[in-house]
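Each reported figure results from applying straightforward, stated rules to the coordinates on display, with no laboratory input. What you see is a predicted model, and the numbers here were worked out from it, not measured in a lab. Cβ atoms are built from the backbone, for glycine too; each structure is taken alone.
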Structure P
């Protein structure tokens, strides 16, 4: 799984973790969301370091990269390299079907976009 997938999925994981689920599923989601959060934090730190590097600023200084500038192109190129890195994050030991079944009848449902973001993190089938 790419770091970029993890980085983009964080809001969907937060939405999922805010929904009441059966305890066993909720606990698995809680533990996994912590792992996703840790990977997201690593990616965010690298993203901020890239901004600082490209803008030649240090912590505490305002850093802004204007679109359509050489700095913006440099930033995007380096950011894509970071986000293309493979993560060692394993898949969650649940199937997405198990989670979707647990969401039936809940008020706080996930959107199709949320499910698409989350899908790569789940195993394909449930092992009996």
Structure Q
């Protein structure tokens, strides 16, 4: 596997596909460029998903994030693009992605989007 920017999201078989379980991934190293000024934008990316048949491979995900470093992208567009690419690669039962962009000019941007596979519904939460 390469250690360079790549738009390829590699996956592996879900080892427990019969069970709903949550996978949480956090990255504090996402960067892209403002499409208007060319200045860098920095974000923390938070992903929560319930896999179906496939899970995303973490080094491939890191290289995928890295591929945005020199690309201009509005926060709203890039967050939804990342979600779309993850859905295409994994076809998860459920996925939520939140991008928390660092302040610039006194303005913080948080973008949150999600996808739910058709026909899937979460199990009832058990409180003990």
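Can you spot which of P, Q the value 0.15 was calculated from, given it is FRET efficiency 1/(1 + (r/R0)^6) of positions 14 and 38 (r between Cβ atoms, R0 = 30 Å, to 0.05)? Don't skip to the answer; put the middle values down first.
Numbers: P: 1.00; Q: 0.15.
Structure of origin is Q.
Using mean count of other Cβ atoms within 10 Å over residues 6-13 as the calculated read-out, with 13.9 as its value, let me know the right label among P, Q.
Q
Given a computed value of -6000 for helix-only ellipticity at 222 nm (-39500 (n - 2.57) for each DSSP H run of 4 or more, over all residues; to 500), which structure among P, Q does it belong to?
Value -6000 for helix-only ellipticity at 222 nm (-39500 (n - 2.57) for each DSSP H run of 4 or more, over all residues; to 500) corresponds to Q out of P, Q.
Using the calculated result 11.0 for mean count of other Cβ atoms within 10 Å over residues 54-61, pick out the matching structure from P, Q.
Computed on structure P.
Which of the displayed structures (P, Q) returns the greatest value of Rg/Rh (Cα atoms, Kirkwood Rh) on calculation?
If we compare Rg/Rh (Cα atoms, Kirkwood Rh) over P, Q, the biggest value is for P.
Can you tell which of P, Q yields 39 when relative contact order in percent (Cα under 8 Å, 6 or more apart) is derived from it?
Source structure for this number: P.
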